[in-house]
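In the part that follows, the structures are each spelled out as structure tokens.
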Structure P
Amino acid sequence: MDMISRQLLQGVNIYLVGMMGAGKTTVGHLLAQRLGYSFLDTDNLITEAAGKSISEIFATEGEAGFRELETNILSEVSSYKKLIIATGGGIVVKPFNWSYLQYGIVVWLDVPVEVLHSRLQGDQTRPLLQNSNPFDKLQKLLEERRAFYASADIHVSISAKDTPEEVTTLVLSEIEKAVKSKVKS
């Protein structure tokens, strides 16, 4: 992304949404480097604020408690500029969260369930996957969330062979197109 596009962005935050395992954190770090932005991960901010892991939050306060913390963190980070923000996979399902997301550019990293499953195998840190059939659970979550993800400003389809660098370049070119078309209208 060239300097002109960076100027067109005017410090607007970029929110990465998508399923767990989509690469939001990895791509987020790369985007931040390329744009000269700072990077934040809402899940990391939640664990810091709560002083416990996401699994512990789910165990003690349930998913509803976690989602409330997530909204509080989102409200705080949305008041800043020049941020790339990797969000939790379920942040999009709470309509109120869109009141914050809409002030930035929302990018959906869309990864097939098969790829997500292979990336997340053996990951014990994901409370929603701690069941007998993680593949079915991923598929069910994606079906529940797909319409919410589809509300994103930018939709980037990712395949198993795409490297994080390739995804980052693709995201930047889609952001550039979106920003230029907004400026023209």
Structure Q
Amino acid sequence: MTTTINLLPWREERRKQQQQEFIVMLVIAAVIGFALFWFWQSSVNQQIADQRARNSHIEAKSAELDSKIKEIKELKARRDELVARMEVIQGLQGNRPAIVYVFDQLVKTLPDGVFYNQIKRVGETYTIAGVAESNNRISRLMRNLDESDWFQEATLQNVTALEDGSEANSFKLTVKQASANSQDEEEKQ
């Protein structure tokens, strides 16, 4: 009795089983690969979204800082305007009594026989036009102005004899107002 063993069906079954296992492994590998790809893609998308959120936050804060910087510049400009106004006001307040002293000195330096017709001020320079009984009185007026604490550099512009037959002369001269600083320096010397 001879027994014959047929191994072919078993091999075929085993081949089919291995083929099914291979397909199952391929499907599992594909699912795992797809899952890994999906997790990687969602992670990258989340990082991109987080970065965009950070960028938008930075842009919002930057815009907020820009508006604050603009506001600070406007406040500085307003402050500079106010400081300039305050300096002008302080200058005017400080110079207010000076005009009183100037008019007082104009009267005190006026010798007898001299009359003012017009006094003009441009900056710190006064132009004085008037009439004097003689040239000596004009000279005395100029000496008095130069000796005054409030005036300096008296300069005669012109002298004209009046046509009415009298010895009187009309004159025009300029004199500079001495600044308070120069008066203080002269007092120290």
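Every read-out reported here was derived from the displayed coordinates using simple, explicitly stated rules and does not represent laboratory data. Please read all numbers here as calculations on a predicted model, not as lab measurements. Cβ atoms are built from the backbone, for glycine too; each structure is taken alone.
Assign the value 49, 35, 27, calculated as Cα extents along the principal axes in Å, to the correct structure from P, Q.
Working: P: 49, 35, 27; Q: 182, 37, 25.
Computing Cα extents along the principal axes in Å on every structure in P, Q gives 49, 35, 27 only for P.
So mean count of other Cβ atoms within 10 Å over residues 64-71, computed for just one structure, reads 10.0; which one of P, Q is that?
Values: P: 16.6; Q: 10.0.
Answer for the origin of the read-out: Q.
Check the numbers for distance in nm of label points 7 Å out along Cα→Cβ at positions 80 and 136 across P, Q and tell me which is largest.
Numbers: P: 4.1; Q: 6.1.
Looking at the calculated values, the largest one is Q.
One of P, Q was used to calculate relative contact order in percent (Cα under 8 Å, 6 or more apart), giving 14; which? Walk me through the numbers on the way to the answer.
Details: P: 33; Q: 14.
Source structure: Q.
State the single structure among P, Q that was used to calculate helix-only ellipticity at 222 nm (-39500 (n - 2.57) for each DSSP H run of 4 or more, over all residues; to 500), giving -24000. Walk me through the numbers before you get to the answer.
Numbers: P: -17000; Q: -24000.
Working through the options, I get structure Q.
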